[in-house]
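Take a look at these structures.
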Structure 1
Amino acid sequence: MRLLRAEGYEAKPWKNGQGITRDILLWPATDEFDLRVSLADIPPASTFSAFPGITRHITRISGSATTLIFADGRVERLGLMTPLTFDSGEAPHCEASGDDVRVLNVMTRATSWRSSVRPLAAGRHPVVLAEGHAVLLFAVAGEWRVEAGNTSVNCLPGETLLAARPAAITLVGTAGCAALLADLVPAAESRDALFAFFEATGRN
């Protein structure tokens, strides 16, 4: 397991310059990435950067009501702690009712990944990691404990925990805790390089 602390996230402008994002994970470290996990502060009016071929799971973790307007006329409202998935090549226009909106993005290359994101509330959540699977826990509220055999790691709000080897782990959140859990399954030909990157990232 690897713990990524918030002070290590790298802040940078959006590709189109309309906002700021903080990369939690970026692999490879270019605009032609296969995996990107980031926090973004959403301006009251902006247009998302286009990343063709990338599946985006976006979740509003704090702030005011937010609406995405797509070129085909589709309108999607970002519910709090409710992931929304779409093709990042669509680059919707975003309207937020305040300047306090923060989202978590989990973005993967559609041709070589399976990925999903779901919210977690307080409780005990067993997770079995199969060969070739990785999970990422982003703590939104409260202190989470991740148990793996005789080892446990605490994950504070704003921190991220990675687990990427076959194992049985349990995610434990007490009353008031909230988190997002991403399940990440890369293509077989990418796994060794990706998991080596995970092993070199963050700290035990």
Structure 2
Amino acid sequence: MLLLGPPGNGKTHAIKAIINESHLPCVYVKSFTGRYTDPADSIAQVFERARSLAPCIVVLEDLDALINDTNRSFLLNELDGFAANHGLVTIASSNHPERLDPSLLHRPSRFDRKYRFELPDLALRSRYLHQWSRRLPTPAAKHALDRAATLTEGFTFAYLKETGLSTQMQLASEGQTRSAGDVLLSVIEGLKQEIASPPVERPAPAAPLVPPCAEF
């Protein structure tokens, strides 16, 4: 199974939900680079561990960052089942499917199920913002929420969540000096400027594991 789409739209949440609902052990892979092992041994160790736990879920998050010209063939061999893969479910995600080799994307029996997590459209953004507003002591006016849904075109779900949290914090700090709708719209303008700014390179945070997960 391969989950595709821009970051911040729920791929990791979907993976966690699958793990929680399945009640199966999982092997969660962050890197195939080992200090004392070569790529072939690292990948073999991952799948050997998973087979020992079968039925088991193997999670390869940010597949485009995990795979390179050095280790691609070793992963393909494991996915093709040169060793018995009975009882294994491999779930991978990618923010940049255009960087993935066609041998991973289009060959049968590797990632046969592909699901796209696209940016929320106007209807989804409107529904999200209206539901969020109901949690406020004084909900934002409908016309402000409708305007906010239009202004947030291009926002991921992560940015919509940040919109709600920032608005709540701003309302708490200001008291009742402005309406919820006015604060919401001003927060959106600030976030739009942030999105438009060149990204700052930061180390990726470690993804929290969902027990029982073996981490690599």
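Some notes on this structure:
- Given -14000 for helix-only ellipticity at 222 nm (-39500 (n - 2.57) for each DSSP H run of 4 or more, over all residues; to 500), calculated: source structure among 1, 2: 2
- Each of 1, 2 could give log10 I(q)/I(0) by the Debye sum over Cα atoms at q = 0.14, 0.16 Å⁻¹, but the derived value -0.80, -1.05 comes from 1.
- Ranked by distance in nm of label points 7 Å out along Cα→Cβ at positions 81 and 177, structures 1, 2 are topped by 2, which has the highest value.
- Structure responsible for 28, with relative contact order in percent (Cα under 8 Å, 6 or more apart) calculated and labels 1, 2 on offer: 2
- Parent structure of the calculated result 0.95, given that Rg/Rh (Cα atoms, Kirkwood Rh), for residues 9-96 alone is the read-out and 1, 2 the choices: 2
- Identity of the structure behind 3.6 (criterion: distance in nm of label points 7 Å out along Cα→Cβ at positions 57 and 153, calculated), options 1, 2: 2
No lab work stands behind these numbers, since they all come straight from the coordinates. From a predicted model like this one, the values you see are computed outputs, not experimental measurements. Cβ atoms are built from the backbone, for glycine too; each structure is taken alone.
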